Structure 1
Amino acid sequence: MIRNLDKVLINKDTDIISALRKLNESSTKVLVVVDDLKNKILIGTLTDGDIRRHILKTGSIEGNVYEVCNKNPIFLAKSSLDKNVIKKLILEKKIELIPIINEKNEVIDYVEWSELLKQEEFDKTDPIKDNIPVVIMAGGKGTRLDPFTKVLPKPLLPIKDKTITELIIDTFKKYGVKKFYLTLNYKGKIIESYFNSVEKDYEIDFLWEKDFLGTAGSLYMLKDINEDNFFVTNCDIILNVDYSEVYNHHKSMGAMFTSITAIQHYKIPYGVVYTKEDGLIEKIEEKPENTFQINTGVYLLNKEVIKYIEPDTYLDMPKLVEMLIRDNKKVIAYPISESYYLDVGQWDEYKKVMKILEER
């Protein structure tokens, strides 16, 4: 059946920010790039990975789709639509979506992996090659989730039939991670008791803060860690990201500190007034829209970073990053789409996440 192509087609001259917005709004992870939305001549395909590589290379989100898309995409001709051949191609190349063209090179349809394969068949996960632990920052009070956190600590926030912390652990386990640390303080005994009582196929150690040490201060307790690198994550964040790719990029760049960022779009719902001396209005911009990379609260650190942390001393991640940059250490960002970032740290977002997981 021929479908409505509007959700996957994008003009080659479209700016990258608009393309990102369409990727976020679309149920597919791939857009099909065409010369024109009327004639639909195939130019290439576009994924968030193509955009990420552009940002990592240039440091900018400016540009158009043609500059960043894959101009040598795999496609199918209308005359050769054998399901077994398509299935084999998808499995071999790990392709999310394949455009279908006619004899004039016009896009007339597409096929997605989910139409032919089950999730377990299409699993694209590659394990991280080195042993690497994950630190889950679970010592905060979770005041944004009052009154729930007056009774139970935020790390035990229920998401369907598991806690948020267990979902985070499951995400990393897919990449071969077996070692986890939980930093504990507020209602820490409840958290420790919970994880000591559940069945698990991973190792977990507890790092106890004497005082609230911020988002980085407790990492001093890892000073004797054997591994060269380790992940750090807040206990209220779920990312849909290939952690193996993050790790490989971190190592290839020789980075001391990698922050996973989410590309977010913000539209101010008012006209913004710009003024100059004496209150004279320079211009009024109606409902401006801006795009930023925001900090997700998930990081990959080299253990050398711990040398910058004093024992039993309050320290937040932004201050730690500031110290690293000051000493000319390599601090990099790894951007992902905003739709791959779920924050359950406040009630409105928690409800959104529950709805998203139900739909999935």
Structure 2
Amino acid sequence: MKTGRLTLRFRWFVPAAGLIYCWLVMAIPGWGEWYARHLYPLFATPLSFLSGRITFSAGDCFIYGSILALVIYWIFALLRRRKWYAILGHTVEFLLWIYVWFYLAWGLNYFRDGFYQRSGTSYVTYSEEGFRNFLQNYTDSLNAAFLPVDSLNKQAVHESINSGYRQLAASFGMMQPADWLRPKPMLIPSLMSGTGVLGYMGPFFNEYHVNPDLLPIQYPFTTAHEMAHVLGISNEAEANLYAYLICTGSDLPEMRASGYFALLPYVMSNVYGLLGEPAYLEWRETLSPEVREAYKEKADYWQALYSPAIGELQNKAYNLFLKGNNIPSGRQNYSEVIGLILALEAADARTL
């Protein structure tokens, strides 16, 4: 009897203690940054090492398996007419373990210090002149770097991304990338393509995934973006920034094309929102015909795979998830990469 009570207390004490710690990190400034720099690597390194021994997604298997296990448990518990509060108690206990595992293994990175504080970069107030200068330079670079990408040497891409992060990591508060980190395919890619998901971070086993349906020109940027999440970056705009810097700074022409091309939808939304429709239409004509055609082909390709019903549901759910995890702009956070680029360019100009 005593053994049973001790087991029960342990089962609840450990996740309860973890839950309290998570809430403290979320509430107290500075604790999130300490977690990201000191505690997160202690979880991330062994988890990524173990999951790196297998080629399939351990995290996806865990998520889908957990959903199936809960459904089966409820069916059998109800058939055996167990008391409702016992069924609910076991369900809450299981979900509590998952909640704590998610935040301790990676999720508390949402509550670290912001980009400007960590990098020592000053926020740049919007000016039309500054934005137009960026737009001109970006457009010229995109047109010059763009080339059709029909195939890739993925090993070379991975090596270039790892090398890039080894140079960036210290400056922006990221972990150093481990040699065994490689992207994994999604367990159910058709479902992810139906929702428009190109890649995602698997927090439970510190894995990152890319969609097998990606076009070759999308692969380098998406892989670099998801790698940033593995290295402790939760903010989507930041992950876009580092993917952009690494791809456009690479020696591989396919990666440079991927970096500039991947930024195009965020530039387009910023131009339309900041300068208005007439200026947007005028600027769009300055894109090379090859760029415009490739962008249309990409849009048509993903539209054919997209399922509006599940896609909209996923968008709304992820938007709420981001807003509930210290990213108040939600999915709009992706487009905020332009402001980060402008801030870095201004900082570089001041050092010249």
Structure 3
Amino acid sequence: MAVQRQRQRQRVLDGLLALYPMGLIGLTLVALVAPQRTGLMALTQVFAHFLFLPLLLLLPLALLMRLSFLRLALGAALAVFLIVYPPAFAVGPPAPPATGAQVRIMTWNLFYGRVSAAQLQVQLEAYQPDILLVQEMLGEGFVVSEWLTTQYPYHFIGSYTTAPGMAIFSRYPILEASVPQFAEAHWDMPRIIWARLDIEGHRLSVINAHPIPPRTFGTNCAVLRCYNQGPRDAQIVDLRRFVDEIRAQSDDPLILGGDMNVTEREEAYFDLAHGLVDVHRAVGRGFGASWRPGMLQVPFGLLRIDYFFTAPGVRPRTLITDCQWYGSDHCLLVGDFGVEERGVVGKP
């Protein structure tokens, strides 16, 4: 009798523990069949890879206690994870041969100016980028320094209303620049700035973008109640349309960078990346996660929402994702690119 009761308890335990991986499978199927853009279900799609982490704790129990149902559930959950939520793990292939004009670009969200001008200078001196894209530059703790404008004499600085404080700093001449304006209701403020640069006699279009985080426009609102991908996704559609318009008008080599506020597991990412090269996937290393809550101050990211994308005419060579804590909730990205001889300055 004792042995029978023990086996019965083991079967009950087996079934109970298997509920979690089976629940994750069900949640994933719901997300595939009826993806949500607001509320708790939408959040689970973004943080799905963290929901699968507890399965690592269940695995030893399944093996040591010979819980057959749990083993099957874990195997099925692993297969679902690898099929639906594969992380963009890159092994960092060797840099391709340098061709064309070589340019290094850094993009960094300065966390509403919490990265000081002095700290920004330290990183610029360390990485020596030719072009700097910044978001959230303007805040109480940040002042554009004389050193910055001297080292990068060509710059286009948006006003505080550009998401707020977007800018392009360059060692190369800026031929023209603008802040695209959109009249649609899903635009709360300008969130794109663009510049055409002269890179050693060849044109290069650079776009710095910072779509709205996935929320409503209200400020005093709980995350679960206000979580809404709709405005962000609509802005990303307009951003991608703007990228295509720039390419159609000039056929310039083009680089898009910035804080896109979208993970690689969301449909809006595929809308944005279609036909472009995701530089991390091409030449990066590791998972490329670039954001963590500012309160944590940890030297690694949790979500990948900062990107470089390139269009034909630009060849990615290397990408660094530096997640040391310098004052921002975002890691900084530094990419090396070869710009092909397509758009020659002075020629149509």
With Rg and Dmax of the Cα atoms in Å derived as 22.3, 78, matching label from 1, 2, 3: 2
Of the structures 1, 2, 3, the one that -7500 was derived from, the read-out being helix-only ellipticity at 222 nm (-39500 (n - 2.57) for each DSSP H run of 4 or more, over all residues; to 500): 1
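Every number in this text was worked out from the coordinates using simple rules, so none of it is lab data. Source: prediction; values computed, not measured.
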